[in-house]
Structure formats: structure tokens, C-alpha cells
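The structures come next, written out as C-alpha cells.
Read-outs: derived from the displayed coordinates by stated rules, not from any lab. Bear in mind the structure is a predicted one, so any value in this text is a computation, not a measurement.
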Structure P
Amino acid sequence: MENLYKYIEEHSTRQTEALEWIEKQTHIRTNHGRMLTGAVQGRFLKMLVEATGPRNILEIGTFTGYSAVCLAMSLPENGHMDTLEINDELEDLILEGFDRAGVREKISLIIGDAKESMVRLRKEILEEGIRPQYDLVYIDANKREYPEYYDLVFDMVKTGGYILADNVLWDGKVCEDPMPRDRQTLGIAAFNDMAAADPRVESVIIPVRDGLNFIRKIH
């Protein structure tokens with residue numbers, strides 16, 4: 001699989017200098033470099049925004065900002081993105097990456113617990129009407145909480161909009177028999193089951209890196 005991914009990476013468009021900087025700093029300044037989105041998936045996210053044309057994006061789980069930059073790069077001039085991150089120690093790194101990529105004015109970084117932030121955003125969108133609904137939501141945070149994220153965010157997404165969730169194959173654990181019973185695996189498996197059974201959406205799991213569940217809201 002390593003050789004296959006290397007081949008894919010070598011035959012995909014290279015990442016920008018700003019993304020190379022974020023990747024390098026992630027490995028230098030954190031102990032969780034494996035969590036980085038990476039060049040291939042990042043390019044996919046950028047091209048997905050170009051293809052679907054969202055004006056308003058929500059990202060649940062910023063980490064060091066690599067995926068946020070990829071998503072924001074193709075936003076239109078009047079487009080905007082909110083990104084949620086619980087770790088305030090990453091804020092300086094995230095914002096410097098946004099500056100280097102030239103997307104800082106397009107992104108609002110919201111530090112705090114994702115579910116608490118989403119409750120506030122729901123109120124502003126659904127009750128107060130001071131924010132527009134999202135065209136695209138990208139989920140890449142606490143795997144145990146994926147089902148809760150789905151329930152919280154669903155009504156914040158426009159009909160015809162998209163929910164994209166990362167790591168939904170979880171190193172193949174979701175299809176092992178018997179399936180591991182740790183909370184991360186159970187959370188992701190429950191999320192995949194929810195999306196597959198939900199008549200309000202159509203979905204497909206794409207085996208990019210650790211799996212992306214691509215969900216379109218149709219009702």
C-alpha cells in the first residue's frame with residue numbers, strides 16, 4: 001500500500017509552498033503528523049470545492065490547518081469558511097499557515113469544543129437567521145463523536161449541499177469480523193450506518209487514504 005500511495009502522490013499535482021510549510025511544521029511542532037490530511041487528499045478537497053462551488057463551508061476539526069487551506073483556496077471572492085478546533089495551542093501555527101496561503105480573510109477559526117461551537121452556530125443559523133446555511137461540511141475531528149456531529153450539523157446544511165467525513169474506513173477496522181469495540185471504531189461504524197440508512201441523503205465511501213464518506217443532502 002505504501003508503494004501504491006507513493007505512486008498516486010507522484011502522479012498528482014504537487015502541493016503549494018504554503019502547504020509544504022504546514023506539513024513540515026506539523027511534523028516539527030506536533031506529535032501527530034499522521035493526522036495531517038496530506039497532498040493527495042488535500043488536492044482532492046481543493047478540486048471538490050472547485051467542482052461543487054460552495055460559498056459557505058464548515059470544517060469540524062482544523063488540526064494544523066492543512067485541510068482548511070485546501071478547502072478555502074477555491075472559495076469564491078465572497079465565500080467564507082468556519083473551522084472548529086479544540087486545541088488552542090495550535091492557533092498560532094494555524095493562523096500563520098492561513099497567512100502564508102493567502103486565505104486568512106476567508107476563514108474564521110473558532111477555538112473550543114466542537115459540539116458546543118456547533119450548538120451556537122445552529123442557533124445563529126436556524127433561530128436567529130444571522131448566518132447562512134452551509135453548502136459543504138467537512139468532518140475530521142473526534143471519531144467517537146461522528147454520529148453526534150451528523151445530527152447537529154444536518155439542518156445547518158442546505159438541501160443539495162454536501163457532508164464529507166474523513167477516516168471512515170479507520171484502517172479497515174470497520175469491516176473486521178469481529179469488529180473492534182473501542183469507542184473510535186464504534187463511532188465511525190455508527191456514522192457510516194447512519195448515512196447509509198438515511199433517506200434524506202445519498203452517499204458513497206471513497207477509498208482515498210483512510211476513507212472519505214461523501215454525502216449529498218437531497219431532502
Structure Q
Amino acid sequence: MNDTAPAEPLSRSAQRRQREREQRYQTILRASEALFASEGYHKTSMERIADSAEVSVGTVYFYFKNKEDLLIQLLDEIGFELRNLLGTEFRKADVKLDGFKRAGEIFFEEFCQKYPERIVIIYRESVGQSPLVEEHRKHIFDRLNADVQTALIRLSENNRITFASDLSAEVMAVSIMGMFERLAYHYMIWQDRKGDLKTIGRDAVDFILGGIRNLSR
């Protein structure tokens with residue numbers, strides 16, 4: 001028997017304070033996201049973030065230990081969103097390749113177009129930072145690669161497909177996510193060709209699908 005008493009419901013004032021805390025947290029996070037992407041992580045100070053978020057510097061430090069903590073929170077949020085968007089489509093690839101095609105379209109036509117600042121943060125501003133930041137980046141990409149690899153293995157099992165080697169699924173998964181990264185970096189950060197992303201994404205997806213078919217038998 002569980003003798004633990006149920007938690008008392010929050011009062012209206014407590015609920016309001018909770019909403020206000022979450023709103024301030026998100027406001028600071030969004031301000032840092034915009035500044036890290038436009039001015040660069042190293043050039044952005046906590047004072048600059050506080051000013052953009054219209055809060056005191058002390059408030060920023062109340063929610064985040066330091067600037068590194070802000071970057072890590074952003075990375076984790078971006079990684080979660082990417083996995084949520086792409087993973088749903090990869091799971092649909094159990095039976096046919098349409099899931100891989102749709103995942104590529106979502107990445108280039110939706111995620112990149114809607115969140116260019118997040119592309120800059122995950123692929124440029126978080127690179128070469130502290131070991132802790134790198135650990136979070138590695139965790140994100142390890143999980144994304146694992147999602148793709150699992151989808152490829154299920155695709156092969158459900159369609160009685162044999163890949164060229166025991167490493168084929170892993171190599172393809174790393175190559176697919178690496179292609180997403182390199183194309184997003186090249187066309188959004190180096191060249192600012194967001195208007196071409198739809199065509200770029202579809203060409204990339206066709207290339208990926210051809211590679212999967214080529215390593216299948």
C-alpha cells in the first residue's frame with residue numbers, strides 16, 4: 001500500500017509564478033539563440049544577452065550557470081527537435097524508402113528554412129568549444145546516427161534486403177547525417193542560398209536513396 005499523500009495542487013498564484021519563470025527562461029534562451037547565431041558565441045556576453053532579453057544580468061545567472069550552460073541548453077533543445085522531426089519519418093522507413101525521402105525533405109525544406117539560427121549554432125558555433133559542449137554535440141549526433149542505422153536495419157529485415165557488409169547500415173547512417181550537415185553548412189552558412197534548399201534537398205535525397213539501393217542486394 002502506498003501511504004504517500006497526493007501532492008497538493010498549485011494555487012493560482014503559484015501557477016502564475018511557474019508560467020512566468022518558464023517564460024523568462026524561454027525569453028533568455030531565444031535571445032541567446034539569436035545572438036549566438038548573428039554575433040557569434042565568443043563575441044556574445046551575458047550582459048548582451050540580458051539586454052536583448054530585457055532582464056537583469058542577475059536574472060540570466062539565476063536560470064543559467066554561465067554562457068556555456070546556455071549553449072548546452074540550446075544544443076539539447078535543437079537535438080531533441082531534430083530527433084523528433086527526423087525520427088518520426090525514419091521510423092516510417094521500416095517497409096519502404098519513403099521515410100528516408102520524407103526525412104530529407106523535412107530537414108531541408110522545413111527545419112533549415114524555419115530555424116536557420118539553430119543550424120548555425122549546432123553546425124558552427126558549438127564546434128571547437130569546451131569538452132562538455134563537445135560531449136553534448138557527440139551525444140546528439142550519436143543518437144541521430146543510431147536512429148538512421150536502426151531504420152536501415154529494419155528496412156532490410158522487413159524487405160528481406162541484404163546489405164553489402166555488416167557495416168553498411170552504420171556507414172550509410174553516418175554518411176546521411178554527414179551529408180545533411182555539410183549541405184546545410186555550405187548552402188546556409190557559407191553561401192546563404194536558402195532559396196535553393198528545396199532543390200538541394202531533393203537532389204540530396206535522390207543521391208542518398210541511390211546509395212542505399214547500391215549497397216542493397
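Check the numbers for relative contact order in percent (Cα under 8 Å, 6 or more apart) across P, Q and tell me which is largest. Largest one: structure Q.
When helix-only ellipticity at 222 nm (-39500 (n - 2.57) for each DSSP H run of 4 or more, over all residues; to 500) is computed for each of P, Q, which one produces -12000? Going through each structure in turn, the value belongs to P.
Quick one: Kirkwood radius over Cα pairs in Å came out at 19.4 when computed from one of P, Q, so which one is it? Intermediate results must be reported in sequence, preceding the final value.
Numbers: P: 17.7; Q: 19.4.
This figure was derived from Q.
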